[in-house]
Structure I
Amino acid sequence: MGNPIADPKLKLKFFSTLGEKYRIYVYPGFDEVMITGSVTMAIATNHSHRVLTNEGKAYFVPDKFLYMMWEVEDGNDIPYFRF
């Protein structure tokens with residue numbers, strides 16, 4: 001039996017990130033965190049992110065990042081912006 005993505009009390013709306021090559025979060029001081037293999041993510045009301053990867057790793061990304069960047073795979077009609 002698999003784990004649920006999130007506790008229902010959190011009321012998060014998850015959407016697919018399939019087709020992303022990577023996502024990079026850039027923090028003050030320009031430290032970077034790169035996540036590869038993401039399959040779904042949610043943005044909370046406080047702007048923090050929850051990201052789940054195809055390896056079953058879950059990431060909580062605090063809202064203090066300056067910006068994020070990502071690249072989507074070519075040739076499969078995945079929009080760059082889905083949120």
Structure II
Amino acid sequence: MYRNTREFIKALGGYRLVAVRLDKKPTTVHSHIQADALPPAWYDALCKMARDAKLEEPERGLFSFLQLPLDESHHSSGGAA
């Protein structure tokens with residue numbers, strides 16, 4: 001498994017190659033590596049790139065998917081709002 005976004009992107013050939021494949025600017029990909037969180041919109045494409053390269057797919061934790069808070073007090077009693 002990849003320890004961070006940098007390790008994963010490096011395994012794919014580096015941020016410049018990944019940027020070309022995603023049709024993004026290299027600075028865009030590099031900025032997300034620096035933040036250590038990839039955009040969720042890239043998840044499917046990067047998983048496919050990993051499969052094509054016969055690499056392990058990235059964990060979802062490398063992406064900035066929206067997480068629900070753990071606060072249970074916001075649960076309704078089953079009815080629609």
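A short reminder: the numbers here are calculations on the coordinates, not readings from a lab. Remember, it's a predicted structure, so these values are computed and weren't measured experimentally. Cβ atoms are built from the backbone, for glycine too; each structure is taken alone.
FRET efficiency 1/(1 + (r/R0)^6) of positions 14 and 70 (r between Cβ atoms, R0 = 41 Å, to 0.05) computed as 1.00: which structure among I, II?
Details: I: 1.00; II: 0.65.
Source structure for this number: I.
Match the computed value -0.50, -0.55, -1.15 of log10 I(q)/I(0) by the Debye sum over Cα atoms at q = 0.14, 0.15, 0.24 Å⁻¹ to one of the structures I, II, and report its label. Please report the intermediate quantities before stating the final value.
Numbers: I: -0.49, -0.56, -1.30; II: -0.50, -0.55, -1.15.
Label of the originating structure: II.
With helix-only ellipticity at 222 nm (-39500 (n - 2.57) for each DSSP H run of 4 or more, over all residues; to 500) derived from the coordinates and found to be 0, which of I, II does the value describe? Mind showing how you got there, number by number?
Details: I: 0; II: -12000.
It must be structure I, since only it matches.
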